[in-house]
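Structures incoming, each one as structure tokens.
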Structure 1
Amino acid sequence: MDDLKYWLGFNRVHGIGPVRLRMLLDVFGNIRAAWEAPEAALRASGLDQRSLRNLLKTRRQNDLDGLAENVAAAGVTVLTWESPNYPYLLSQIPDPPPVLFVKGSLTPADEWAIGMVGTRKATKYGREVARQLALDLARNGVTVISGLARGIDGIAHYNALEAGGRTLAVLGCGVDVVYPPEHRALAASIEKNGALISDYPLGTRPEACNFPPRNRIISGLSLGVLVVEAGLTSGALITADFAADQGREVFAVPGSILSSTSSGCNRLLRDGAHVVTEARDILEVLHLDQLAAKQVAREILPDNPTEAAILNHLSSEPAHVDDISRGIRMPVEVVNSTLVMMELKGMVRQAGTLHYVLAREPDSGYVTGSN
């Protein structure tokens, strides 16, 4: 994308976030024009003095072509508001981040995701609950999103990978900086089976002030947020607050009223969060108990209206070509030739002479395990 370097430039301007950048785009029409606008025009646009000063300083100090080259050399994908593959769920929150750095890959299946967060100082109870829930969510095709922190976050990522699932880590630093350092191997595994994500420029160090804002991305990428174990001052509650503000579901695991590490979860439950004692509680609320069927349906999307009509007509019960033709009101010779192509694509299969069924009838049952 020719304009990518201008997005990278604005990403480095302190004080120009989603709201001010949207205003500049409305005034100047596009990202390049906003970046190259004369000082007088920027001032007339309504940009405040501090943000204007920071923008002019950043324009002087940064080589935009160099920024783009550094991103490419690091093997990092950059998504902006203009990118067709910018995550849909995240795009729906108020003021989504204008720029996302992605190390790894995002897939359409990541739209079915749960944010899973909790205390860095997990108890034995919290660690075991997080382990089992992450395993079962991943086994049921749900992408697990967390923040790569010590404690519940790391357990969530690790066990989603153990189950053969996908996991995304949203960082409070650049995607080229691993924090905490002991999660370096975990981060490498996440990159291969998911993605490291950040809205901070490459090289950004993990400062404490970076972590609360990144929590809005965890919740924004998720259908709901699960708090496994958290005290009243835990950062996990910030993620739950963002989820509620964004219209996402909030889930919490109950704990002992005598345990300070569960006091945050118990308060969330008192305030209306969904109780979670097993993964099924989440899958049913979010209608993900039929996720396997939804994933197969996405994989076999038709290429044209005739294929779409045939797929809608077919089921696991064999249907004769003549019956299909009458059912979709299309000539039998058209239906027959289309079915031949659909069989080659693996969309349908024969179940007797001139009888067809859907090629795959997925098992949509809830999957669990004890290990």
Structure 2
Amino acid sequence: MFALSDCQIFDGQQRHQGMALLISEGKIAALLPDRQLPLSLPRYPLGGALVSAGFIDLQLNGCGGVMFNTDISQTTLAKMQCTNLASGTTSFLPTLITSCDHDIKQAINAVSAYMAEYQYQVLGLHLEGPYINVERKGIHPAPHIRPLDKSMLALLCQHAAVIAKVTIAPECHSAAQIQQLANAGILVALGHTAASYEQAMAGIKAGIGFATHLYNAMSPTSNGRTPGVVGAVYDSPALYAGIIVDGIHVHPANIRLAHQVMKDKLCLVTDGTAAAGAPPELSEFDFCGTKVFIRDGQCVDEQGTLGGSSLTMIEGVRNLVSLAGLPLEEALRMASLYPARALGMSDVLGSIAPGKVANLVILNDQLEVCNTLVQGQVSRPLKPA
């Protein structure tokens, strides 16, 4: 057991001053006043830094110069996790972009093996496609886009303990297929979809519980008569959604609007690629067979189509405050508590309370990441009192 002291603690609801955080066996043991710490207990004063629950990224294609699609392996997952820690992200969903069945099966095996060895880091696989609409494919490879067939539906449901989320186009699939995925325990998300409002609402009624990168690659609210997918998302109070807050994918006014409507159902995501947290010399990378260039912080192909982002979660938190004007506490919840709730894991992750896993981030006054803890293990050595 040890204590983090001389810090501010944001527990997911409020800040605590003059309190210490006790950590034992990878979990949070207690919050108590600094003055009540036993003299014999090892303690690490943080100089007034802010301690919050570690960030959870629900959509991460790659980072640190690697892409999961390019090398579907535990080695890639380990590199992504290591890169994440520098930006305060302690858990994530590795995202496999539209691929063949062989790659999907390989991703299931890689994620399963990694999760068995390392708890509370990779929280499951996110399949973003191939079960999407080619009309809204973005940079996804068109030849691999296809409907979900019976055999793959059965396979996905069989591996629901490993597959956390599947993004589909609801207009391309039946209510029974959506319901089967949801009943298996997989979070079904709508995305890369040209659905009408009515088609989207039918999918939501069947079991869709999330919207992938809100506003992007989905039919918009064109006018008062055509609400589109965005309108359906706003009209579904129980639905969660991810939003990319890099100042490129979504206008700050639309971020504020989404937050006003969705409140605690809106989650910060990065849609990060090899460019996120990468060495400065990286200028291009492969995105499912398409060359993507890093230009002024944007990831674009030769036609200028966005191919993910270079965003990290801590940059997203800062942007929620500086660009969208949200309070820091709400930005932190969007990066930790709300994603944990979307995954049904808020009983163990996403906030600070006794009994929860000690996945934490330590921030200074400039909202820079000073350190992270995963199951109580620090990324960088702490200086004892």
Structure 3
Amino acid sequence: MMTETLDALVIGAGPAGLMAAEALASAGRSVVLAEAKPTPARKFLMAGKSGLNLTKVEPRDPFLGAYAEAAGWLRPMLDAFGPAEVQDWARSLGQEVFTGSTGRVFPVVMKASPLLRSWLGQLDGLGVDLRTRWRWTGFDGDALTFATPDGARSIAPQVTVLALGGASWARLGSDGIWVPWLRDKGVGLAGWQPANVGFRVVWSSQMARFFGQPVKGAALMAGGLRQRGEFVISAKGIEGGGLYPLSRALREGAALWVDLLPDLDSAALRERLNRQRKGETLPNRLRKLGLSPVAVALAMEFGRPLGGDPADWLKSLPLHLDGPRPLDEAISVAGGITAASLTPELELRSLPGVFVAGEMLDWEAPTGGYLLTACLATGLWAGRAAARHG
């Protein structure tokens, strides 16, 4: 098998890989972008089905704080390409954006496909050679090997950026198959764990008719954190945006509590309950507090066994979880290539000339714009560093 020599190779055509390819091509490098799937950015397009939350507008410290212990080494990248820059980038691709009441930023069209089409057109104009159905299969000495529609191929680039994603949503391309190949090259990796994920609940039969329904207006609490937002009751358990920011604490063993009436303090709740007519059934008493049918059902599922006065548990209802859903059902992952394995430029210390970006790196953040912002920022950072190499 003959080995093709290249200037710059990017593997993975998700947001991080596309950004790296753009940075390399804009710097005058000749770029081949290899993507295993038939089309690029499948996970990006899937995220766009719920509106494509691009970033989050908030003060710098809480924004960086969303990345927890990874904030220190991600800081230069997020300072260089943070929420303001993400918005300017979207506008440069012809997509106007708006900021919602919670600070989340979305394209006005609430879709990913127009932005992606414009971005791919821009990359084509820069001369980026996109090769789909090119699946990386590992190393052959210093070369990288691929399975392609035309058979096995071998490439020896001057510089490489890996942007292969994590290990969730394998059907969209992030399957983590690359882990042993990099481990064999001396790259340090933290084990995968699900992030922004639903949790299993063993329901009684009475809950079946509420599967698929959201619990709105509640506050969830775990590990000292409190999060307002809705979550969905499903046959598998619970999931949804109100739950995901707590998934790390829950994954690490924290208990989950729900305040079903967060806009009513305990004293006012107790007063309302005391004014109710004596002898009414518990479901009727809960409905008269303004709880939705699904919230009443949840209260009956976990509160009634506690007994006593509902005022004692409606604002701290314990939900009994049976662990997180599987890794491949998670929106994102924790784990990946450790910061110690990288230079400040995101170059692998054990593989000079190979840079990495996106979810391959060992960081996690909640949904709400943080995930995509970090993928774009690390892709740009790695691409610019790779462009300066050699």
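List of remarks:
- With volume of the Cα convex hull per residue in Å³ derived as 144, matching label from 1, 2, 3: 3
- Which of 1, 2, 3 leads on volume of the Cα convex hull per residue in Å³, for residues 159-270 alone, largest value: 3
- Structure (1, 2, 3) behind the derived value 1.9 of distance in nm of label points 7 Å out along Cα→Cβ at positions 191 and 247: 3
- Structure from which 6.3 was derived, distance in nm of label points 7 Å out along Cα→Cβ at positions 207 and 351, options 1, 2, 3: 1
- Mean count of other Cβ atoms within 10 Å over residues 31-38 from the coordinates reads 12.2; which among 1, 2, 3: 2
- Computed 25 for relative contact order in percent (Cα under 8 Å, 6 or more apart) - originating structure among 1, 2, 3: 3
A short reminder: the numbers here are calculations on the coordinates, not readings from a lab. Here the structure is a predicted model, which means the values were calculated and not measured. Cβ atoms are built from the backbone, for glycine too; each structure is taken alone.
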